Structure I
């Protein structure tokens, strides 16, 4: 992101100074909380980093093809500077351009916030994603989150752009703090054909399709459009929203997940970052 005018800063400590509600830094945004809520960052309005994180809330899933306990979160931050249009364009550029990761845009799927009684649907993001997919020559159908119990009745197994509830597409802290709609990017693993919906799904049960979408189309990027300060309801929808003085961007991309995707590996544990550790554990475990 230095090419886009960002200052690269080092990772903060795993023991957070800015958030007393957690023992460890669990998200890349925690060290940035003072600046996301109005304090000026000494290095400017465009910041990027690779933040070390330790997360235990999904520890039961560690060991699959995407979950880790400790990981690094790549992030870039706009502190009252650029907003949705620039970030969505740069996300697509970084993931698909030959200069960067060169991923196949036909393997990308995105989600956006579908709205609730307290916050509007993020239709701006829908229009912007349609534009970048169209420019890449990729058909981008849009729809509301799929109902696995009625897939055949819907006739559309998976949309290129899917509107989802706050459970998946509203980002905020467990307490009152900076928050906003988010837009996640998912990647269809290379071991599956691009036309998977036509070639694979007709022979699958609805449960098998749900399992496929959950495990074979992996989240690799999340853009949080921080426009508010607020909380979450029990259903993880926003409440008690007040506009932030400045709109901010909070981006998160798991470094180990990206390594897995780019190198066409089965899991992050096969990457050159983690495989040496796994090999040592295996060596001593067999003794």
Structure II
């Protein structure tokens, strides 16, 4: 029995070592595709973490809070330690890696729970976490770009701006944010994917939430190289605010589908 246990331990250690060797930063930055994860808590993720979520996925890394590349296991965000959980990022990355053989995906988690879009401006401050979301996101992304190539920005935010005075200016601020990111990262065609806020029957939308949602939905018609991802049929975790784990995973698949269509359109445009 003791020998069997030792053999099992060596097998598991060998498996982990093998995965760790595979999940290294590529020498060629063009083979290391980076994605910035920005927004508030539904991007950070609040889903219940299972043993499956702790498994290492081949070809997927994440930038930890110390600026180091590590295997991506949930939770990958750290905005509010103790309540972060499963999000959409890892599922998106797994699907992307499978569709791009030979490529390693690097996630740059920067979402901050409860942050309004005003905090995503230069110098913007978020009191409850004592952070500067935009400044820290750009700093972490520039750090990551030394190793890889930034391929897109995944954005899920809006709930904190569903108030009369904030909803009215949300479109202006979101469009400016996209332009600012593209200037910062020196790519005028950098893909930007926006996800829809949770549509939960137990928490009906008011006029302000509908207004913010319309900004997200109209984004592809008004700003080039953007996409909108719906949240139709997804469920909350019981708090009427955050998606549950299965819904986050489904949302990650939808973000990947939205990005893929945008990627195909970008490639077609550049070839013409």
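Each reported figure results from applying straightforward, stated rules to the coordinates on display, with no laboratory input. Treat the numbers as computed from the prediction; the structure is a model and nothing was measured.
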Which entry (I, II) yields the derived value -13000 for helix-only ellipticity at 222 nm (-39500 (n - 2.57) for each DSSP H run of 4 or more, over all residues; to 500): II
Identity of the structure behind 13.7, 41 (criterion: Rg and Dmax of the Cα atoms in Å, for residues 142-181 alone, calculated), options I, II: I
